[in-house]
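Each in structure tokens, the structures are laid out below.
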Structure 1
Amino acid sequence: MHKQGTAERHPWSLKWLFSIEMWERFGFYLMLGLLTLFLMDTKGGFGYSEDLASEIYGTFLALCYVTPFFGAMLAERIFGFRKTVLLGAVLMMIGYFLLATVTSVTFFLGLGLIVLGNGLFKPNISAMLGKFYEDGSKLVDSGYKIFYMGINIAGLFCNFIAAFLRHNYGWDFAFAGAGVGMGLSTIIILLVYKRLAPIDALVEEQKKQPRDPNEVGFAFMGKWVLPPMVLLGGGGYYLFGLTWAVLLAFIPILVFYFFLWASAKKEEKGPLGALLILLVVAMPFFTLYGLNGAALNYWARDNTDRQMNSEVINWTMNTFQFAEEVDSESPYFEIQSKITPLPAKGEKVRLLSTELFQSVNPFFIITLIPLIELLMGFLRRRKRAPSTPVQMGIGLIFAAFGMLVMFFATKAGVSPEGTIFKVSPWWLVSTYFFLTAAECFVSPVGLTLVRQMSPKRFTAVMMGGFFIISIAIGVKLAGVASGLWNTIDHDTLFMGLMVYALFFAGLVFSLSKWLNKYIPQTSE
């Protein structure tokens, strides 16, 4: 295949793949910011409890990170990248428009199609970009940073569109907005479909090459992992419910990775074991990060003072209709604010939309990543840069600080008499700052470590390990933790999550010297 990138220029495909991914993420993040809010809304939504909404949210998000493993293998071995990505885009677009019907059967069918479509789309759109660069190109990293920036631009602006559509036209139009974003992504795919043909030519070449008989891949997983997953998941759902179904279904995967390590060759056991430990260590970050759409969304809705006291913010939100209007009888005032007085009876006030807090994280990503890149570059030039395990530990400490901020926020919202009050939005903004700093240290290293540390015959399944062990299990645990919202005190919940992150930070710090033996020096 002729690579389109050169030493001086990025490939022509970068701008197109950037746009495809940006609009796909626009739809996904728009939907995700609304999901639990809709499920709990008693007027236009389903009126579910926080417990049930968290259970659905955690399960949905976990499945979104299980299916990419299978989607990547389908693209590489059967359908090719173009067909797989296009099919995934169409499935997601249909899924979003099914959500817009806001009826239970079609809504959950829509979530299922989004899970399947995401599995086909997500791993392959980024893989396609890498295949347009020459092997060893120094532009690959900067190309992926540009690509990643498109994701965060989408995450920054989609919530404003969600708020505008929800407050002016209702939940159905808001979810349809996600479908329109996915539709734009699909149109761009079709516009460049023929020009992307060299990607599939490469897949055809790979199919003709004999496979390593020792390679562990799709057929092996399908034979030895999927059947027990289905059995345990189905039995767990029948006996215990949705959350236990998902957690039990993960057991065969964890057992599989343990036996993968146990049966590996002697020279493979060290790097494989180190990589598995690092994948487990990354899991707490994704648990805390996954709180964005659940527990932190509940805090923004109920415990954050969202009345707009700034004239600039007030004018902006009112002019562009990003705010929601309520009166003194609104459920919003069931918990009163320490800062803003209760409005007079019948008086209407404007509130900052809950989903807009979902834009804080991508805003900080866009502003923090260049600064952290400068810092790490400065340290690398002086050979003082922390090793990869230490970076992950630092990230987990930042995440723990985010939970500590929320712990103090809960304390600030309780009077000496025990009355609960709303608190300043800056508590939540500060938490997102620390979670974003954690993301900058933890998230980028996952797939890089898999590529660098995996024995070649295990690369495919270890890529799946990152999605499943680190992210899928992590975000499912975020749903489990958020499901405790009405069961335990909020300060206890956030303190427990802080200890959870600190435990794994301590683990990776204590093992860092041993782990470094198996990490190529270029990764540090």
Structure 2
Amino acid sequence: MSAETKNFIAGKWVATGSTFGSVNPATGELVSRCAEASQQELDAAVAAACDAFPAWRKTPPPRRAETLFRVAELLKARKDDLARWITVEMGKVTMEARGDVQEAIDMARYMAGEGRRMFGHTAPSELPDKFCMSLRDPIGVVAVITPWNFPIAVPSWKILPAFVLGNTVVWKPSSDTPVCAAKFVEAFVEAGLPPGVLNLVLGKGAEIGDALVRHRDVRLVTFTGSNEVGHRVSVTAAETGKRCALEMGGKNAIIVLDDADLALAVDGIVWSAFGTSGQRCTAASRIIVHNTVRGPLTELLLERIKQLKIGNGLDPPTTVGPVINHTALEKIDRYVHIGLDEGARLLIGGERFSKGDCRRGCFYRPTVFDNVTPAMRIARDEIFGPVVCIIEADSLEEAVAINNDVPYGLVSSIYTQNVDRAFTAMRELTTGIVYVNAGTIGSEVQLPFGGTRGTGNGAREAGQAALDTFSEWKTVYVDYSGRLQRAQIDTETRHKEKPQNENSRTQISSVRPGPGKTAARIRGRFPRQQHRRAHARRNVAQGGHRH
């Protein structure tokens, strides 16, 4: 068991008042007692972020980026230790836990690079002697609220771009993974992040999370989690005039056409549906298969599922770990019974797994239904567990229509060897992410991540698109004409106006110069230089020397 896990406020680890427990979902054992932040501690965390903002904002972006590079190196050095804490606290197998940390390493390096990019724009002005540009400004204090399924990766998608742009952060992680959050914060502390730039507050979302969203000094809320909570966050943010970036649920589908490589498709289905025990917003929970290949695809899929090993994620042979807690276990089991009541046919799984040491944990067998129609709840609701529905389609057009006809729009996948079909699907699938001949899992940090419809509110994480979420655009006009120029008036009227101070401006002749003449005649400016040049020409004409 870890020592007590504390809040981190204004550069110090603090703990007062009540605590709550973090539990290993594979064993039921206590991982750590954790300090629950009070309203006073939340106020102190936001105040610390406010106090740190002016200096951090003025720190040159390349200097801010240096801290992020150091964070990347510290995470790399601690990868195995962090991965172990992820497995202990939320259950995913070691290989996936290492990938969770690697995602944060990659994001730290990528966003550190933005410290020397962070490009703005220049544009021509409609007026003479006027320069126009736009540049990015930080927003201020950012409230970061993150889930338990990627306890290191998802926070990195939010915290790192916020930092490189000059924002400060108050982070409320899931109450299921507070130890992972504290371990992540330690890397920033050792990297030399100034006090107050990052603050960690622990506790239940309904209490401390809601208070954080409502806090008057928070300017942006970025949230990843369920649709139910996300909608409440959105309403509260709107009521208090805050910007809000939401990343919520998914009901992702893999389309398998009649010309697909079925073995490859099964590889993608197993990884996408049962990786992290189906507890990913990108997990595949629907398989939309052409009716001519449903039989062979199903047979291959069931054979592969029988080879999966359920168990503690720390055990090397394990391929499917536990779900996060008993509440999740009960929800999954409830949806299995809903599917049976709706008339779907259960092909495999459909029950809790409690053999041997697994009896103390929260394990559920990988589950597959067929004879599923698109209108069934198991084909429309996000279950967030190792449950897959097989749905038949007669054509690409029907498969695409089924794919798009759900409340969510995060990820789609299609398996086909026909390039025309692939490009048609890329155009017609109305999700934020599309894969061709790959599963629904595998996003990379240099590209935007996010979805359409009920999956979010249009914000994107990762890639340069993330910069728009965590910054404001500032437009700057510089007029060096020396006179009043009026934009946004009638263009023809403006062109007829006589310029002010006309004699004081440099005038360049548009007449093509003849032999021996200068290319431009300068009038009305620099009389001393003109006098010197005339004097030099007379000296040369009289046989003198020109110096």
Structure 3
Amino acid sequence: MSRVWLISFFVVAATAQVRRGGPVQPPTAPGDAGIEGIVADATTHEPIKKAQVALNGPVFPRLTAASDGAGHFAFHDLPAGTYWLSATKSGYNQSQPLLGAEPVSQVAVGTGEQKKGVEIDLVPGGVISGTVVSEDGLPVSGCQISAAAPAYDQRQPELRTAQMANTGEKGEYRLHNLAPGHYYVFEHCRQLLPAPHPLLPIGDPRTPHETYLPQFYGGGLDPAAATKLNVTAGSSLENVDFRVARTASFTLNGTVTATNPAALSGYVNVQLMPASPLMRNLMMTGASVAPGSRKFQIRTVTPGSYRLVAYAEHDGSMFAAQRLIEIGLAQPDPVELSLTGGVDLKGTVQFETSDQPSPQAGSIWLTPVEAPLFIPQPRAEVDADGSFTLIGVMPGHWRLNVGLAGYPKSATLGGQQVSPYDISIGPGTAGPLHVLMTSKTADLRLTVEGAPADAQVSVLVYPEDATLRGAGLDRASIGNATGQIGFGGLPPGRYRLLATDLSNPWSLLQRQDLLEALLSRTTAVDVPESGQISATVQMIPHEELAKIVADKQ
């Protein structure tokens, strides 16, 4: 029986039906092919009834059906072609390990063919539950509890919330439908509590307050010292309890200013987040500054290091400000955030030699090296003479992208040499930005050793310099181990080669820690400015990769 591994995200109605969506078009003429199968629990292999099954492919409208009491589903009268199946059911989810079997949701049928025995396996979600009590053992309600999983954004580590819940009247919480994996559990109680103080008038702004100290299960605000929980399919981890201590709580008062009055003509968003990128998703809070007002307040702020940002938009122009602040054990002084607009960068794109084609119908854009939450990505068209203007480039570090044949060989900003892969823009930075392009690239031919005959292998080619990864220089290809695997159009530089029998190796490029751990198993190659070179790389079986991942977890 062929098996299809799929991802279940939400609960949908379980009635057989035909859904209509998208642009109005005539229905697809019926065919004589069919697809049948069952939806089953991946752990018990028992059938799942009333699961919603969707079929996408060369048919309109999109078809859906519900599995019956035996988990059976069927689609009939289908035109020949390739289809993709998906299924959803409340309480089920699908683990997405970095390495392992990929979802195989593709089924092809020919004219008159009846494809049977397709099995869609759904994994039951796991549960984490517990209680939150004060130092006196009293239940604390209204606390936000998060199950956070290690993840990567733009190749930088972060903790990403998978499920959230609030504690009830008895301090109880339950995080349900968790996909198999490793999680940190984080408590954030933001109740405003009275603190001991001398006699003061009611409402006196000097009145001190306390709140509960946020923490990971296992204690503290450092995930490295916290307890990491392993959730397996259908498991229930109980008694994941917190005893929360009181700590000082402050109200952060501030003012937003701007040299351009347009920046304050609409709402201004203010966000306070931990200075540590790992903690930003778990403790971010904010306020809004209404038009005509310049004041903001952020309550129940605990001692620590923070980044305070503000941003506003007016008629397509972005204004922003940010600063680092330290909250100690005393009421912080009011802060000021001064909104500034971006700079307009004029420049040119030129090719290295006169025999290169002039820039036509091309574009140039900037992507953030470390993506801020509020900054759009500037983009401009390149005119026939190579000129362009990037509007509203905000301060920060940017990576240059050019939508023309070739790659940026070098760049200057205001007459100073800069890296196309990390251009620093400050307030009031002046251009011009000149970009020198070249189409001189090299071809790489690889031979994979250590793979079984006729096995399918995947090869990654990526810069040895970690700061250049994700800059459009990474490559991946799948081929037969008995032949050569080719990569064309590589800019010069030093690269690392990694071969494996994993069918989707792209996820490895998001994990800098894994690439460093695999360094001794990769092959280094220096790619020249042009020409063709050959190299040999040893295959790493996916079982070894899985072990490395498990060790890192």
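Coordinate-derived values only; no laboratory data. What you see is a predicted model, and the numbers here were worked out from it, not measured in a lab.
Things worth noting here:
- For volume of the Cα convex hull per residue in Å³ computed as 158, the structure of 1, 2, 3 it came from: 1
- Entry that produces -11500 once helix-only ellipticity at 222 nm (-39500 (n - 2.57) for each DSSP H run of 4 or more, over all residues; to 500) is calculated, selected from 1, 2, 3: 2
- Largest in relative contact order in percent (Cα under 8 Å, 6 or more apart) among the labelled structures 1, 2, 3 is structure 1.
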